1. Where does the value 25 come from, among P, Q, R, when percent of Cα pairs over 23 Å apart is the thing being computed?
2. Supply the structure label, taken from P, Q, R, corresponding to helix-only ellipticity at 222 nm (-39500 (n - 2.57) for each DSSP H run of 4 or more, over all residues; to 500) with the calculated value -5000.
Structure P
Amino acid sequence: MRVNCVGAIIVDSGRILLVRRGHPPGEGLWSIPGGRVEPGESDIEAVAREVLEETGLNIVPGRLAGTVDRPGPGGVVYEIRDYLAALPDGSDGTLSAGSDAADARWFTPDELVRLPLTTGLLDALVEWAVIGRR
């Protein structure tokens, strides 16, 4: 069974926004905000909703950065489409972890190599030219 999911790659002032997962899969690991696409929802709507739920921030979704498949429990495959996104001009949102996120923070690319990240995240960010090689 395939499950449609989306993620948001949000870079601001050279930092990338990550959330620490509060529930499986990936509990305790840092990743980009995202989650399942609900029935009848477009990817763009899902990206904006998931970021708001997990971080308290409104974003402007952009172009597709890339797609990955990740195995889940019971033979499920999460098909994850990750989109570039930005904070709107004059954004006054306050970053706060919510929903299934245990924490939400901004990190520089150099800090990512020291974090427990979800499988393949660092490689994908490099491959999609979001950050340089580490």
Structure Q
Amino acid sequence: MATFEGLGETEARDFTSRWLPAWTGNDPEGLAAYYAEDAVYCDPAVPGGVRGREEIVAYFRRLLGRYPDWVWTNTDVRPLRDGFLNYWHAVVPTRNGVVECDGVCTVSLRDGLITRNEVFFDRSPLLAALTA
């Protein structure tokens, strides 16, 4: 019988309680410290992903610079092999008002660092607010 190698719910919630706040405040290097040197990060704006901490930091500089005051909140977790599934809620202030959205991301870990993070959400409301 195979053994489960992911995080349990408590461990996943503990990790998100440290990691998600790092998305707020425009500290790309601090956020990237949660990612392994060979990590891959994907979201709807970069579906092919950015690879390696250097590319991730460069992407986070642009992203966090644009949204320094957004706030991410964990709403649920589900254990996965080598990590967890993170359900989240984001509040994103824009020049045309606040956008709130919900999404999910996969988080794979090795030695306490993220090796793969794939983010999924409908970004249509955010794009509409940015172009209004």
Structure R
Amino acid sequence: KVLAWRVSNTMDVEFCLEALEEALAQHRRPEIFNSDQGSQFTSPRFTGVLQRAGLRISMNGRGRWMDNLFIERLWRSLKYECVYLHAFETGSEMRAGLTKWIGYYNAGRPHSALAGQTPDQAYGAGEMKRLAA
């Protein structure tokens, strides 16, 4: 389930911190935070928020490929089902398109890994053991 998101054309940590803080404030806290090793996610500011929240951090690396599998699959789906199909010309068009797709992903799209439920159904029922961020 996508809990919070932002889009930016920079590699700055600020937009990632905003999404992380929104997700932590509005949703149940996961046991583990999975991400890649991008500079935004490895910055002391970002990892500090995770550590202060008591979350274990797992980044893809040697022997950790399974930890990041779900988020990589989300990115693949987002790119092939939304981004590559639309010629977004402005940031606001892209934001609107992503908002629509993520809404569908969370509330309208059944997932085989969730026994045919949408992430909203599974998350609301408390059946998701780990959350993707």
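Nothing in this text is a laboratory measurement; each read-out follows from the coordinates by a stated rule. Not measured: the values here are computed from a predicted model.
1. Attributed to the structure labelled P.
2. P
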